[in-house]
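Only the coordinates and a few stated rules stand behind these numbers; no lab work does. As the structure is a computational prediction, the values presented were derived from the model and not from experiment. Cβ atoms are built from the backbone, for glycine too; each structure is taken alone.
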Structure 1
Amino acid sequence: MARQAHWEGKPVSSMGRREFVALLSGAASGWPLAAQAQQRSMPVIGFIYSASPDPVAHRLRAFRQGLKEYDYVEGENCVIVYRWAESQNDRLAEMVADLTRREVSVITAMSTTAPVAAKTANTTIPIIFQAAEDPVRLGLVESLSRPGGNATGVNFFIAELTAKRLEFVRELVPTAKRVGVLVDPHNTAGTESTLQDAGPAARAIGLQILVANASTGREIDAAFAVFVREQIDALFIGPSGFLTSRRVHITGQAMRHGIPAIYSQREFPEIGGLLSYGTNLSDTWRQIGVYAGRVLKGAKPADLPVVQSTKFELVINLNTARTLGLEIPAALLARADEVIE
C-alpha cells in the first residue's frame, strides 16, 4: 500500500492549502523579538519552487535530511525562507529579488525555471539548483565538472527518459497505435525537450502521437476531450510542476475514460496513476540539501561539480492495471522498484 504523506504528524491530504503553506513558510512575524533576533543570527537559506508545496512534502523531508548531514537543522541553527510560485513563472524574478534583499546565505532553486530566474537576477549569492535540462545549455554553469560562477547543483533526467516511457507504453498496450502527449507550455525547457524526443521515439516503435497543451484545470479537461474524441490508446504525461500539482485531476480523468497513462513522477501512481518511470526526486532534493550544507560550511559553488542523477525508479499501481483490464507482464513487474496494491 502507498504511504500517505504526513506533515508534522498530520496527513497532508487533510490539511487546507493555506494551513499547509503557512506551516512551510513559517510564522516568523509572530515570534517574540528575542526569537527573531536569534533567527537573524542564523544562516538563512532561500528556497524557491516553481510550483505548489502540495505534492512535495516527502521531498522536503529529504532536503532537510541533506542539510542535517552537514549539521544544519531548520529552526535550530538555520532558517529556511520558502517561496512557492504556484506555477506562475512570472513571479520567480520577484521572489529572487526578495531573497536577494534579505541577503540569504544561499538560494536553493527547485525545477528548471526557478534556477534560470535565480541565475539571471543574481550573480553573487550562491545558488544550488535542480535542473531537468543540461545546465550548461541553460547558462547555469560553465561545465559540469567545473561550474564556475555562483551556481551548481543536480542535473536530473526527466525529458531524456521520454523514449523509455514510450517503450513502457508498447509493453503495456502492445496493440497501441496512437498515444496522447499532455504537456505544460509554461514549462518551456521540459516541454521542448519532451516533444523533441517523443516524435522520433514514437515513430521508432510504430506509434503516432497527439500533443495537447494544458496549463489550467480547464485546459486539462479540454485536452482529455480531444484525446477521447481521437480515441487514443494510451497517454503520456510530460514533466511539469503544474501537472504534478493537478495529479488527482489528471489520474481521475485517465481512469474515468479508461486510458492507460504513463507518468514521469511517482506521485501519480501513489494516488492511482498506472505507472511512472523517472528520477528519484527525493534523492535529488537530499543532494541539494547536502550541497547547501557544504556551501554554508564554506565551500564555493564554482568548486562543486554538478551531480548527475543515477537513481531511477519504476513504480506500478497494480490495482489500477486491474481496473483498466491490463495484465502487467511478469518481466515488467520484476523490474519495478515498487508495486502498489
Structure 2
Amino acid sequence: MTGIQALAPFPETFRQRLTALVPGDRLSEVIAGYTAPRLVGLRPNPLMADPGQTLVDLRAQGFDLVPLPTIPGAFILGAERRRAITETAQWRDGAIYLQNPASMLPPLVLGPTAADRVLDLAAAPGSKTLQMAAMMQNQGWISAVESVRDRFFHLRANLLRQGARNVHSYLKDGTGVWRLVGEGFDKVLLDAPCSAEGQFHVEAPASYAYWSEKKILDMSRKQKRLLYSAIRCLKPGGRLVYATCTLAPEENEAVVDAMLKTFGEERLRVDPIDWPGVSYLPGLPHWQGKKFHPDLVKCLRLLPSPMMEGFFLCRLFKPASTADMD
C-alpha cells in the first residue's frame, strides 16, 4: 500500500486534515514517519554517569549509537534494538534516558542555565525536566508541576532514578499556579497536553484510537489556560517555550495567537527560532479561514518522520510585567 492509502487505519477526518497541513513534497516523509519502524532516540545522563564512558560501554555491548550533531546530546539506534537497550545496566541505573530527538528540542531552545529559576508547567513523565536538570548541572531551581496523580508519581520516580536533585515536584493544577507564585521564574517550559498527532503510528492503534476534532478543541481550551498561567509566572525579561507533539493548528498557532491578543505586544512577543540542520517548517500564517498573528511564522513545525516525532515549538519573550492585569 502506498501514498495516503497507507494511513487507512487512521480516522478519515485526520487524513483529510493531514493532506491540508503537509506540503505535497513532504507528504511521503510524513507517511513514512507514521508507517516505518521509528528509530530509538536516547541521551546519556551526566547526572548519573560520565556520558563518554556510558557510550563506550554501550558500544562494547554491540549498540551502534549514531550521534545527531544538530541536536546536542542526542543519539539514535535502530528500532529493532529498543527492547535490548532497556535490558542494559545503563538503562536500569539511569545512565541513559530514551527520548525522541524532537522531544529534546524544547529544552535546548529554552536554554536554562545553572543561575535560573525554571518552571516546567506540565512536567510528567519528566523527560524534558530531566534534560533541563542535566543542562543546569543539578544547580539552580526547577519547579516541576503535574496535575494528574498517577503521572505525578511516575514523574517523581523518574526524577529519583535519574538523579535530578535540583527539581522540586508539585501535584498541582497548572492553570492556577500563577496565583501562587506570581512572576517568579526566569524561564518557563510548557510542553502542553495535546492530541499527540505527532506520535501516531499505524502499528499502534492506541496512539490514535481516541482522536477526534472535539478532542482537539478540548485540548485547545486547556492549553490556553495553561499558557496564560505560564506567561503570568514568567519574570519580566524572561523567556518561555510553548511546545506540543501535535500537528493541529488549533492547539499550536491558534493558542499562541490568543495569548498575543490577550497580553499585547508590550507584554508578549514571539522570538524567532532557527535550528540549523533540523528540517522544519515555519508556523502557519492561517488555517481554515482564520488568520494568525504574522509573527507566528517565527515558530517551528517539525513534521513526523522515521526519526523525529511531529512537534511544534514557539519561544516567547515577556518584555514587561503582567501583574497589573489582576
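The figures follow:
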| item | result |
| --- | --- |
| Top of 1, 2 by FRET efficiency 1/(1 + (r/R0)^6) of positions 162 and 314 (r between Cβ atoms, R0 = 30 Å, to 0.05), largest first | 1 |
| Entry that produces 1.08 once Cα Rg over 2.2 N^0.38 Å, for residues 170-305 alone is calculated, selected from 1, 2 | 2 |
| Given 29, 27, 17 for semi-axes √(5λ) of the Cα gyration tensor in Å, calculated: source structure among 1, 2 | 2 |
| Comparison of 1, 2 - label where FRET efficiency 1/(1 + (r/R0)^6) of positions 58 and 298 (r between Cβ atoms, R0 = 30 Å, to 0.05) is highest | 1 |
| Test item: helix-only ellipticity at 222 nm (-39500 (n - 2.57) for each DSSP H run of 4 or more, over all residues; to 500) calculated as -11500, pick one of 1, 2 | 1 |
| Test item: semi-axes √(5λ) of the Cα gyration tensor in Å, for residues 90-257 alone calculated as 24, 21, 14, pick one of 1, 2 | 2 |
